[in-house]
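Down below are the structures I want you to see.
Nothing in this text is a laboratory measurement; each read-out follows from the coordinates by a stated rule. Keep in mind it's a predicted model, so treat the numbers as computed, not measured.
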Structure I
Amino acid sequence: MKKFSAGLQELNILETEKIRVTRYSEFLLLYLENLDFTQQIICDFGCGTGVLGIYAAKRGAQSVTGFDIDLDAIGLCKENIDLNDCSNFQPHLISDDIIDEKYDFIISNPASLPTVKASGKEFFSGGIYGIDMIQDLFDFSTQHLKQDGRIFFLQTSLSSINKAANYAHNKGFDYKIIGVFQTEIRDHYQEFWHRVEQNQRTGDAHFVEINGVHSEIVYLVEAKYRDLA
């Protein structure tokens, strides 16, 4: 179990071997402290453990809706909602026929590692350029973000920042990097490192190497509808 602070509230988050609170989510939580969630309608897109949505719920959101493609994630999210007494947070398997809401904020820690989907590892698979779920996020947002709403999500430099930004632009959004942090690359990334190296040669992946230690840069992105005036 991990513990986090949400304003004056402390969150207790259960994890499983597959579904965890990543360093990315911890970084996003630090930024979310600057947002006013009071009476806002929130979406946690790819909710996983539910930590981002629970945080928003504890910070005064009117309602939070979580979506995920993984039934195990929904089950774990519900456990964490009960553990943290967040009756204003409802998670669902994503399906267009149950989505009839417009959101003030859509928050997400999408899978953005450049690897194809493999059984049991869909939670970190972002396709060959690491942007498949980010594209899904913008497709979803075109239908479900309020006109003055904002999207906050994370993207690793091991994925294609340019392709993600161009996709967002083509969908009518501004893509703006508002924060960065650097973190050492984990050992299990080696299983798709050949893809990172291929993408680096085309400018679709970047990493830092210092004294033989490889690190990725993680970007905090804010997106909102582009002003076409």
Structure II
Amino acid sequence: MIVPDSNMRRSGPSTGAVLLRSLLLALFFVAVGWGIYVAQQISDVANHDEAQQADAIAVFGAAEYLGRPSPTLHFRLDHAVDLYRKQIAPLVITLGGGSDKDSGHTEGAVGRDYLLAHGIPFGSIIAETHSFDTEQQVRRLAAIARDNNLRHIVVVSDGTHLFRIRELCRDAGLDVYTSPRATVGHIGRYDLSMRYLHEIVSYTASKLHLDIGWPRRWLEGEDSY
């Protein structure tokens, strides 16, 4: 039996399908490679404390509960207190606003009150209370640095958060040294993976100038950065 040429041609995938499949495969490998690269950068920054003499220490905000710092914010502030007592810098900046659910409280003001309670003078604290995410906190920090002639700043946050902070600060013209707060207790593999995923997605979105909206809020969880 002789098979017509037309049937033989229809038996294989079209050129368009082959090209599309090749393109999707290439994009997949690019995305995987990019994710691995960013994860390595996050890890490198998270495991290295650059704290040194500077003009100020900036504490990036996390959740507060009715005027009290969440555990995440608590540990960041404790680290800032330790740096201040070591005379790393004469000024501490607390960053972070609040929402309608916060009964008028803000992360920056809660941070200021915590520092005051731990012996840091009022005149050595600047509380920023209007930012709602990391990008806004960086922009507010850059404005504070300009207004107060601050040239070098030690930035304090969770280790996995600091790579993105450092890159955003550099884009804003800030010279910063990263200093991760201490890790307290055990972080499960799933929670750590989610932190890395959050940072990879958020950093990629910032590089592409995208607003990822609700996926970012979901990835951030309660102690949003």
Structure III
Amino acid sequence: MSYRSTDNNEEALRAEVNRVKAVVFDLDGTLVDTVPLHVMSWIETCRRLNLPIPPMDYVQSLMGLRALDIARLLCGDENAEAALRIKNEVYLSLINNAKPMNNALEVLRTLKERGFMVGIVTSSSRHVALKVLEVTGLIRYVDAIVAGDDVERGKPSAEPLLKLLSMWGLGVDEVVVVGDSRYDVDMARNAGVNVVFLLGGSGDSHVVGIKDLADILRFILRNQF
């Protein structure tokens, strides 16, 4: 795990983490290994609608955006609602293949045991997100969810995260965000959150790059307890 700030002051980061009461996670690609299932579902949706089949890399680059926004980009505004219904149908037929990311269950369980609130901000539709959480067993550790169809504007807008913080009555300095895409980072920074953990590392000077979810525990718990 590494952290780079504009002034190379890691102590400033530690001070921020000491105030944290809640951890907000992205879902797909962060807590659950479902990005390939989403990509396959969108490609199948285009096939069923007799639309051009988009390159897999392009579809994957859209992961993190709100599901309805992806439908508009891939299938056009006129087909978006129908495309989203088809995509969710296809995705739910594959959902039993969903697996938690490495150490996800242990991380959420430990956070709850230590008194942290755990939230999820996802671009997926609510019923789809809940099904994934149930299948993977993560739902027992989650306090609140804001899904793509709960907001007018999805990531990278700050709206989903601010909605969750409002539900909890917390400020942006009392939460850290964990994600796997630039959309998660942009959402957090647009909201004014000071600490963002990004799976896979980062060249962003304001982001904590991590290789595994367990890095969050090693950092937060060292500073909190």
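Looking at structures I, II, III, which one was relative contact order in percent (Cα under 8 Å, 6 or more apart) calculated from, given that it came out as 28? The read-out was computed on structure III. -13500 is what came out when helix-only ellipticity at 222 nm (-39500 (n - 2.57) for each DSSP H run of 4 or more, over all residues; to 500) was calculated for one structure; which of I, II, III is it? Considering all the candidates, the number was obtained from III.
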